[in-house]
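Before anything else, here is the set of structures, which you'll find just below.
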Structure I
Amino acid sequence: MSHPLEERLAAYIAGKMPDARGVTVSGLERISGGASRETYRFRLRWDGGERPLILRRDPPASLIDTERRVEFEAYRAFYGSAVPVPEMLWLEEDPGPLDHPFFVAEELTGFQASPQMLLSGAYDAVLPRIADRKWTVLGEIARADPAALGLTQVMPAPALDACWRRELDHWEALIDRDADQPLPITRAAIRWLRANPPPPAQKLSVVHGDYRTGNFLFDEAGGIHGVLDWEMAHLGDPLEDLGWSLQPVWSFGREGLAGGLVPPEQAVAIWERASGLKADPAALKWWTLFNCVKGQGIWIGSAKAFTSGGNKAPIMVYPAWWLINAQDRAMLKVMGRL
């Protein structure tokens, strides 16, 4: 039985490919995960060709309120660069064609993203290579010039000494809005962050916003072929992305290993080599703790979206159930209180 969106999507794409005949969409299926966009894969066919593609559509209620144009332009800016990303095809901000704004992109096939699979033991021989590639690519993102990429036109550019405050203000406001329980550890972390601000950013960088094990496509040889999930991309301090990658909840139970892969100091050294930047330990501690607060903001927002009835997808309640307590422990660890 075909998906009800297939005919509407085919009609939309036919309008974007006026020279193509016999445009059809088949095999449209939802991919699990992706709590801030609905993600589907499908096969596009036309007379003389076919292509596996991805549809990313705004859901009725999101784990993170994000701007789909920003995500689309971030992918497009890095396409063909040292940062591997899929090709973006069409962005549609009018909800008319598919009821919600969406974009269509190339599907990169034949690779894996699952952190559970990566850390299952089957890939142990290539984990050092994956770690090297992971933080090298993150260094390339940090090294890139946002203005040369055209991203200063779609993302606000904060002053170098204002990056930290903008992010902390944003996530604290979301926690204030969504929290339905006292959060003493999170509030203590926020007080510490405000009392001990980091130095100004050493440069203005593109910040991916969710760069972690699980958001890149890897192969059996330890290569990385696609960096995904740019929906929180913005301009800011490059140490923000590095701190998120070192966030303790992303060790996936492999205590003391950044991203479940290598000791944090090794990840930092790879990043410094690739980015040409320095990770001052005190500044990096600030950004790692900030990312614990940001994580808590996401998990609390996820729980709120689920309990308020806006989005009943299981992906919305799982982070709240699994991660709110783990995130508290991560904050205590970063603050040296565990």
Structure II
Amino acid sequence: MKTKILEILRQAEKGAFISGQELCGQLGVSRTAVWKSVKQLKDAGYKIEAIQNKGYCLLSTPDILSKSEIESQLQTKWVGRPVCYFDEIDSTNTEAKRIAEGMAGAQGHGTVVVAEEQNAGRGRRGRDWDSPRGDGIFFTILLKPDMDPSNAPMLTLVKALATAKGITKYTGLESAIKWPNDVVVNGKKVVGILTEMSAQVDYINHIVVGTGINVHQKGFPEEIAAKATSLDIELKQLGKQKKIYRAALLASVLEEFEACYEAFMQAQDLSFLMEEYNSLLVNCGKEVRVLDPLGEFGGKALGINERGELLVGCKGEITRVSSGEVSVRGIYGYV
């Protein structure tokens, strides 16, 4: 009920009151039930003005990632329906996999797992992902797509594109993508993405796409300070006073993901998203060094193809890169 009350109060014009009777009518509950839910919202940090014979008016919201706060912000059809929120958890990816394994068929598709804090967060290649309480957004989208398992790696690029677009739309910051899936602002990383899949030879059981967004961090450990940043740091450097509400930012990212995912599933590749992805690709047109188990080589990044492979030109030939790490001049210390 708290979610619906927040939705109704948010939809009202700024400063407008919604009567208790109207809330009762829309929700099909008693005035006492409405009053109790409003009190719970106030206790959670929402400023709601209540005036007799006028009703309720939402004045301000706290920066929290509760289930009600996130769901009341969403404008999606199926992503985040539902949201599973945890104050603390081992890993949102691990929890999403637990949910997937407990549901048959397509059940659970679109579920979003969010945590205020992770105590066993992971990044790519088994690296730890720091998940400080109150500073970031740590979430995983559970997917059960009807497609060939060979197409699954492209979902990481879909998520990177959606996240970059969602950040730019909400904050106004110019975000870009370092192939394949790091989102950067001003040449520094603000987002990490980890995609994991459970599949048979020709059938996907489930895919979980985990994302960590640096939002409120004021600084980073010395070993990563040169290549990591937060959205607050970047806004401050531009002299902008915008306050980021993490639930609203998460909603922006999830809405972009729903649109990008549907375009991807329609084509079963990145053909509908390739041009937009390449326009945000910080590697594009720059010298890169490909770190491949078979040997390093350098060249100029030319963008991705419809399969998400990075095209690297060298000595008149074009190499398609589908694995390994790519370092870029001016990014992450590569000079």
Structure III
Amino acid sequence: MRESKIRIGIIGTGAVTQTGHIPAFKSLSKAELIALCDSDKDKLAFLSKKHRISKVYSDYEKMVSDKAIDAVVIASPNNMHLPMIEAACSAKKHILCEKPLARTAEEASKICSIVNKSKSKFMLGLNNRFRPDVQILRKFVESELGTVFYAKTGWLQREGYPEKSSWKSLLESSGGGALLNLGIHLLDEALWLLGCRKVRSVVGTAHFLTKKQEVEDSAIALLNMDDDIMLTIEVSWTLLFDKDFTYFNVFGDRGSALLKPLKIYKRMHGEIVNVTPRVDAARNAFKISFRLQADHFIKALRKGKKPIFQAEEGLEMAKIIDAIYKSARKKKEIKID
């Protein structure tokens, strides 16, 4: 007897859905992508035809009430995560939700309560942890670089992003600017690579290109972590560069490493030696990470187990982001309980 597939519906058809979630779930033999939901009916019609997805919805509440759907992917603007998760849990749908979990720690705490009281299985979308180069680097951080004392990461985008009409430029829909929408990816990646150590305090600053802006276009933060590790994060989406770039560096007393591209160095026999594995780990890393994330989610549902990344991790990151914004406003160090 053939095993039934997990039937998936995706809410939100933006770039991350088109380049990440749709290809990922369509590549899995144990999953079937059967529905899309978006308020943009023209885009919805185009994507459903392109990918041969039979069901389309402009109302997420109608989608989650569809008994043919087993699980939903929430890839909507940040302000919709809480009501969509609540509706999906009420309808007993399993959930994969894009990060950030919520606009604030208060919202994230409500989501954790809703999820933990429901029978729905929940997974926070932390696809960077599935990247092959990140997986390799984590093993080196754990056992090869010695005692880590400093790490730095950044995502700097050239001027022109986000577009003026984008929900990311509006405080109500996004909850924040470059820090929340770009920095959340960096924060998650850094915390995981550093062993998810506790952040004790933060110092942050935010820059607004004009007084009319609702959200910051650039931000810098210094995080004081357990084991005397210092982490710096810098983000912007309005810099005057010819191209975008991202980076992550980590420094230990026996070695150091860089992501994008992956490079690892160690002190050996009194010399600094390049010990980077001969693997093209960065090639197609984005697509691979979404496929592995979707695969893990589907396997967890089929086995009746909790997926690996829970809402509580989103809550912890929300507390850190909140503290950085508070530090920027008050111009002082903020401790995190």
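For the reader, a short list of remarks on this structure follows.
- At a computed 1.11 (Cα Rg over 2.2 N^0.38 Å, for residues 59-170 alone), which of I, II, III: II
- Once Kirkwood radius over Cα pairs in Å, for residues 11-50 alone is evaluated on every structure in I, II, III, the highest one turns out to be I.
Readers should treat all values here as calculations from the given coordinates under stated rules, not as data from a laboratory. Because the structure is a prediction, the values reported are computed rather than measured.
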